[in-house]
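> Following this line, the structures themselves.
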Structure 1
Amino acid sequence: MKYGLIGEKLGHSYSKLIHEKLADYIYDLIPLDNEEFEAFMVKKDFTAINVTIPYKQKVIPYLDELHETAKAVGAVNTIVNNQGVLTGYNTDFYGFEYMLIHNNIGIEGQKCLVLGNGGAARAVVAVLEHLKAGEILIVSRTASESSISYEDCYQNHSDSDIIINTTPLGMYPNIDDSPLDLTTFNKCQAVVDLIYNPLDTKLTLQARELGIKSVTGLLMLVAQAKQAIEYFLRSKIEDNAIDKITNELVSKIK
């Protein structure tokens, strides 16, 4: 295998479609359980791969080098194999920042809730810090030194300005799930859900009903794939390709 995506469950993925539209190569989807993941990484039988849930942090010990963005985020979603030397990158940072800017979602000075604490959440927090968010709170099922509980979120932080979902709650096929009830979040200006399948999640549909701007993660997915391909092939792709492919996908999915 030369190029592809590894993760635990990939039935929902549009990555093959995106990569094969943006680049001239075959892109494989490779679902792996934990044991298969370890064997795959040790074997190194690939040219370049993307990494998704739940391996964005677990993959780091297998790498020889980390790009500065991956170091800053603490998670890897892109790996390039250069004659047996594995270098890890994070293109979620670029993808998430691109999505915020493209949708005119201002972050500076805002109180932001980040739902979930996995690899994608790390990239989101890094971008929010970069864009000078006023306050960033990570919401998790269990409170810890670095996160608050959902109960605390409802009781004390319903004044949040921006809510970002990085959990898989609401992802196909479990489209009736939602990580949060937005009813009491009266100050909320925007809801961003990193899920891209379905195109509208239960969370973003509720946001729209409440008059809150909402976006899902398809644009981020295409943007991060574009940067990953640039690392794969060591060549530049123009940004206008992101919007073109995103629009094509929306038409196809609908």
Structure 2
Amino acid sequence: MIERAAVLSTGDELTTGRIVDTNSSWIADRLFALGIDVTAVLTVGDYPDRLAWAWKHAFELADVVISTGGIGPTADDLTSEVLARVLGVPLVEDAASAERIRQLFAAFSREMPLNNLKQALMPAGAVVIPNGLGTAPGYRVLHGATHAVVLPGVPREMKPMMEETVLPWLRGLRGDEVYLSRVFQTFGLTESGLDELVAGVVDPAAGRLAFRASFPEVSLRLVVHGRPDEAGARLEAISARL
């Protein structure tokens, strides 16, 4: 069963502050809705040693690792190469993906630089995740008991791939357990004061509380986990006590 996930975002543009990583928060939100606990969000630049470190640590923390970025045609797109090395398998060309890339260039009457075929290379044993809006296909591959899911970093390509392919696949593996949450908004209390007020109200085995302060407001988020009916009843019972 898929219970824990790690999210890996790659690219020098992220680690140098040139763009903000919105992919990770979007993916984490969708995983939360499926009842999957996101144990870590990792961001690394386009360096083989750093990417290998991130993959190895992510595999230790999760049942599924979802990566975005680094599967384009250029020299700094290193995700597939590094992941194959971590997995201990060769890179192989997916013939159907390579042919689709050729057809996309032909459809626009453009000559295809040969480096575009790099996007059809993926670790041996991978299952293709179609990309209807770009040239780089995604894929998923198994490492022991952990799944790796590799997607483009472009949000307009990544999001449909998640919604149409990855999330339905995860839903089938996950079963019917969910995370449910409710937010309580307070005014005029300090974060520490609110913490004292609710101390002992929630058994850690039954739910979790998270605080977010933006004085004079402090929000309190209650999160419960379990099968839908049972989790819903527990959410209502704890909410009544709060």
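A short reminder: the numbers here are calculations on the coordinates, not readings from a lab. Everything quoted here is computed from the prediction, not taken from an experiment. Cβ atoms are built from the backbone, for glycine too; each structure is taken alone.
> Distance in nm of label points 7 Å out along Cα→Cβ at positions 97 and 113 computed as 1.9: which structure among 1, 2? Please report the intermediate quantities before stating the final value.
Details: 1: 2.7; 2: 1.9.
For distance in nm of label points 7 Å out along Cα→Cβ at positions 97 and 113, the value 1.9 is produced by structure 2.
> For which of 1, 2 does log10 I(q)/I(0) by the Debye sum over Cα atoms at q = 0.14, 0.17, 0.18, 0.27 Å⁻¹, for residues 89-168 alone, calculated from the coordinates, equal -0.43, -0.63, -0.70, -1.40? Before the final figure, lay out the partial values.
Working: 1: -0.43, -0.63, -0.70, -1.40; 2: -0.48, -0.69, -0.76, -1.34.
Answer for the origin of the read-out: 1.
> While we're on this one: Out of 1, 2, which one gives 2.3 for distance in nm of label points 7 Å out along Cα→Cβ at positions 137 and 177 as computed from the coordinates? Walk me through the numbers on the way to the answer.
Numbers: 1: 2.3; 2: 3.3.
This value belongs to structure 1.
> For distance in nm of label points 7 Å out along Cα→Cβ at positions 161 and 193, which of 1, 2 scores largest?
Top value of distance in nm of label points 7 Å out along Cα→Cβ at positions 161 and 193, among 1, 2, belongs to structure 2.
> Looking just at mean count of other Cβ atoms within 10 Å over residues 17-24, which of the labels 1, 2 belongs to the structure with the highest value?
Details: 1: 17.2; 2: 13.6.
When mean count of other Cβ atoms within 10 Å over residues 17-24 is computed for each of 1, 2, structure 1 gives the biggest number.
> When volume of the Cα convex hull per residue in Å³ is calculated, the result is 149; to which of the structures 1, 2 does this value belong? Let's see the in-between values first.
Working: 1: 126; 2: 149.
Answer by label: 2.
> Now for a different question. Thinking of 1, 2, which structure, once distance in nm of label points 7 Å out along Cα→Cβ at positions 41 and 153 is computed, gives back 2.7?
Numbers: 1: 2.7; 2: 1.6.
Attributed to the structure labelled 1.
> Given a computed value of 61 for percent of Cα pairs over 20 Å apart, for residues 73-208 alone, which structure among 1, 2 does it belong to? Please report the intermediate quantities before stating the final value.
Values: 1: 47; 2: 61.
The correct label is 2.
> From which structure (1, 2) was distance in nm of label points 7 Å out along Cα→Cβ at positions 121 and 185 calculated, if the value obtained is 5.2? Don't jump to the answer; show the numbers that get you there.
On the way: 1: 1.4; 2: 5.2.
It traces back to 2.
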